[in-house]
Structure I
Amino acid sequence: MTTSSIDSAAAPKKKNGHAPDPDNVPTLQSLGVQLDPDTLHYVENPEALANALGGNGVKDVFSNPVVLSAAACACLGGLLFGFDQGILSIVLTMKQFLTQFPETDKDANSKAGLNKGVMTGLLELGAFIGAIISGFFADRYSRKASIVFGSVWFVIGSVIQSAAYQFPTLVVGRFIGGIGIGILSSTAPMYISEIAPPNVRGSFLVLEAASIVFGIVVMFYITYGTRHMSGDWAFRVPFIVQMAPCVGLAALLWSLPYSPRWLAQVGRDEESLDSLARLRRLPKTSPLVQAEWISIRAEAIRNRDVLVTAHPSLQGGDFKSEVKLEVAAWVDMFKPGVIKRTMIGVMLMFFQQMTGINALIYYSPTLFEQLGLDYEMQITLSGVLNVAQFVAVVMAFLLLDKVGRRPPLIYGAFLIAASHFIVAAMIGVYSKDWAAHPTQAWVGVAFLFAFMIFYGVGWAPVPWTMPAEVHSSSRRAKGVAITTCTNWFFNFIIGLITPPFLQSAPYGTFIFFGAFGLLGGIWAIFIAPETKGKTLEEVDKLFHNNAAADEDRAKQMIITSICAGAPYQPSWAVGDAANGDTLDKIDGGKNVQVWVEKA
């Protein structure tokens, strides 16, 4: 058990707006806050801290209006992506749209399938680029600024799409809007993971996935209604409407707290403590706030140490050095000690997309056509299919922090595969005469719905949730960006290949997606980690590497320095403190006794 009697320390000189200085560690006392005696207990016991912050039920999710409001605004990024998906499934079959853009009409253009794929895929390609640049903006200018930046790109793209009269103009608008969606989809889960209490972080991150599905449902039915309008307003109105949440997002986000982790990362210590206290709705004197802030601050300093050690020649601070450091930081994501975390996110998004979810969302009327349904039934069932996914994601929202991350991935993948194989069998055997086999057609329909539910419970939320949970704060922006890039790249591939694939091999399409479902389940069994209920610091222990022990010891010494007001010297991490000495032995017998445990 830790005991401490803390002497007051002189306030260190603060360098606001810069990276944290390991030689100038802030203390609570220097920020005008008295250290609570219970703080060190929670610092040493992250699980006790998570439990003290509350449970993980529905009431706990809705108990903090500040965090809930911030997360809801961030989730508008997912809503915008959902809006685009909800529009496409109907617009691509809308007579008014096909008349305006005959390049997508299979009766007027032999390359209509490819053109539809290009129109769909260019947004994902833009999102791929947006996700790449999001990490730089999120780290340099804040998570909030990055979200606003993405909103601007999306609005510009939506304006171009709404005003387009030529197919190339429409495609350009989708590409530009996609850049905004990529930035938003990468930054929002990062922001949410950094502001949410650890006890309900998973549920808040599921909100991001739920907002995508909710956006699909809302915009699908808006477009379902506008399809009866005469002229091209039938498809222009939905393109205009999708901008509304974006304007509200940009306006409201400025009033919400900055991420305390980002503030700590750039050395704005007092603001970091203030932001955390506001997010937890507790005073700065609360041991819960103090313990979480100390851990956050120590993590930021440790991560800066890692970056300086890895790239000492790139610390000049000028633009050229910053660009080189940015490139080096991307390369670092694929080096030993980090690559496993990176590949967790990459493989999650790879399997998520290759199970065929966006083939169903973008082209669901065409898929229902393969089962012999008429046009009105295709459109009707497409809407109900989206509702089914939303219901499943809501179920995941309620269950994810109770059942964990691995079970939904494992069981979901195998059930997804089974659903695809059954649909493939129905199409392969009975598609030549659906009129004589209506029961088999509806069996195929039922298992398309089964796929959507199984996907919604497991593979919809977890791939968006886990990547933000597995990376340390200094790597999170890049890690989430790489993960999101993977999503958009394979989303682009699926959007591009599905129309011609369905034309040439209808049942083979479902076998293809089912095979990746099987592979995803096998991967989840052997590789996917469990991050349920773990603090961001505890997750480090899931990814063992040669440097982990040294980093943990360094962090312990930084925590000691923050609590005691003693100078931080990185050499302690490999000195006597590594063997479990108390700080008073190392620091010449000062009136401080904080046990530094073995890593």
Structure II
Amino acid sequence: MPNSTPPLAVGTHRPVYLWAGPGTIRMNRLKFMNAPVNEAVHEEAHALQGAVRIVQEARCNWAYLTYDWGFPPEIEAQDWEAFRQAAQVYHSAGARVFGYIQTSNYVYAGSYLERDWYARDPRGRPFPYYTGRYMSCWRHPDWRAHLHEMVEGVIAAGADGVFFDNPWYGMAPQHSAGAWLGGAGCYCERCRAAFRAAAGSEIPRALAPETDEASRVYLRWRADQVTATLAELADHARRLNPAILISANDFDAVMRPSFVTYGIDLAGLAHVQDVVMIEDYGLVHWRPEAAELINNALTLRTARALIGETHLSVEPYDQGIGFDQVYAPRRYQQAIAEAAAGGASMVVKGTEFVEADGTFTLLTAEEYAPQREAIGAMHRWLIEMAPRYTERQNLAPVGLLHSGDALWQRWDRVAPLYFSAGQALLMQRVPWRVVTPEDDLSALTVLLHSAPLPHDLRVPDTVRVVSLAALPGWVRPTPSFVARHPVIRRLYASFAEALFRAYFKRRWARRLVDRLGLTQKHFIPRSMAFGIPSVTRQTALLSALGPLPGPRVTAAAPVLVEHWLQGNTRQLHLVNYAGTPQQITVVFEQPVSGEVLRPEKAPASFQGQTFEDELDVTLVLCYTP
């Protein structure tokens, strides 16, 4: 077992998501209706061979392992013992482990058939979570006691950290056709009474946060309950073991309105966690033929502005659980480099992959040695680079003002401008950062905003303020047809709910919906914010920015540009979003001297006002004027 806990920072925190063992075999078959599972690979991942491949080949030093999938105890006792043994194996290999606890749902089987702790929809029915599982009520005393027991069990079994997955309060409303459909949370009498006591009103049966104040009050209360419950569980864990680390799945908390959907308040939950973990659909993919740049920079920069000093980690997917084959080595390297450039760690997705025939597999399988080697090469470089990621100041001259509550309240009108601005700046290789009204804005050259400015916001006279909605071609979307017509909205909501329930209950419905691609579009949709704004819109934004200080990067394909100051040294981090190496040119404001650092080559010096070279995956220019 490692002698001391490494700091949570870029290069020193190198985690992998690795659901394996008997519980994951059982869960994949339940969740995906008897889908084939490579049992040998899932068992090997908990053995020394799997740990060696993760720790020595991929150079990961933290592993997320499953302790509690939500099966009843007479079944899950096998999984608890499997976790205990796996924790010992990974400790012996030199890694620490987070123990996974399922916080919001359970398997409806065995002794759990007699429980009454499920969350209820407005009609009193339990709300499904995939197949064979239901969402639980977080105010039910038996469920809360169960969660405390899981915390006690995972710590006793050897966990170095507790990972709370799916910290969601009850049913999740669907968002489709520019409108919220149905209710949210739990409508049992216990939850209704709690909200009545807090707000003096009933829980809305159908949400409309864009116009309805009652919906907004309820959604804020619901998010506060999520944060308070996680804080209670974290406090319990820390009392048992003051050295324990806490993390949670802040699922896609930037690129989708997770505040409304799940009750996730990223800023609030960050104070509960030692490391924020955001699972999302931002795995790097430049698709010029589809006018799409999928990335995690939007998430990284927004989250960094909201979570304070808590370390940030991200786990990007492509299409999602049960749809992705193991990623190409280059895509792993691009995603790790992108996260590091943004001051975050990437949680390597190592689990819930499928082979071409649909069989579930893991990154630890023998045939994925090239992927592990590529991950390991990037991690070895970051270990060497770790001191360069500390005590820095972001030098981006452009600030994108976070829209605060307006972002979740008026998502369909505010979010398109907010994310389009980020995409346009990425395409133009302009360093930018997200800021909040509480931040010091004096170092900015330009402040962009996608919602009306707060009345009490003080902007220095030296900062140029640009309203995105006022730019040519940057029109704020109007409410959708469904959102404007309550009757149509109710009918559509009823249809969507029926389809949703059928998807998780009927095999034919699952196959039909997956074949039509509706899963990603409606049930667990990937963000639509990755589209690239037109050249006309990009030009209008660039014109509004005016002259900007700092180096200027040119390239044929998109490049992430992050500019930092560490002491007296400036750092220019570049990440290539293209699928192949490309030539880049950096023009500085004045002649500089420094060194170029990259994973595939030894450090080299450079000097002058212009730097030209080939960019493979990533490089860092450390320089002084």
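All of the numbers you see were taken from the coordinates with simple rules; none came from a lab. Here the structure is a predicted model, which is why all the values come from computation and not from measurement. Cβ atoms are built from the backbone, for glycine too; each structure is taken alone.
If relative contact order in percent (Cα under 8 Å, 6 or more apart) comes out at 13 when worked out from the coordinates, which of I, II was used?
Value 13 for relative contact order in percent (Cα under 8 Å, 6 or more apart) corresponds to II out of I, II.
Given that helix-only ellipticity at 222 nm (-39500 (n - 2.57) for each DSSP H run of 4 or more, over all residues; to 500), derived from a single structure, equals -23000, which label among I, II identifies that structure?
Numbers: I: -23000; II: -10500.
Label of the source structure: I.
Could you figure out which one of I, II the value -0.69, -0.97 for log10 I(q)/I(0) by the Debye sum over Cα atoms at q = 0.11, 0.13 Å⁻¹, for residues 105-368 alone was computed from? Intermediate results must be reported in sequence, preceding the final value.
Values: I: -0.76, -1.00; II: -0.69, -0.97.
Traced to structure II.
For percent of Cα pairs over 44 Å apart, the calculated result is 18, so let me know which of I, II that is.
Going label by label, the one that fits is II.
If you rank structures I, II by FRET efficiency 1/(1 + (r/R0)^6) of positions 121 and 433 (r between Cβ atoms, R0 = 35 Å, to 0.05), which sits at the top with the largest value? Display every interim value, and only then the final one.
Numbers: I: 0.55; II: 0.30.
When FRET efficiency 1/(1 + (r/R0)^6) of positions 121 and 433 (r between Cβ atoms, R0 = 35 Å, to 0.05) is computed for each of I, II, structure I gives the biggest number.
Between I, II, which one scores greatest on distance in nm of label points 7 Å out along Cα→Cβ at positions 417 and 457?
Working: I: 1.8; II: 1.0.
Top value of distance in nm of label points 7 Å out along Cα→Cβ at positions 417 and 457, among I, II, belongs to structure I.
If FRET efficiency 1/(1 + (r/R0)^6) of positions 73 and 233 (r between Cβ atoms, R0 = 30 Å, to 0.05) computes to 0.50, which of I, II did it come from? Don't skip to the end; give the middle numbers.
Values: I: 0.50; II: 0.95.
Derived from the structure labelled I.
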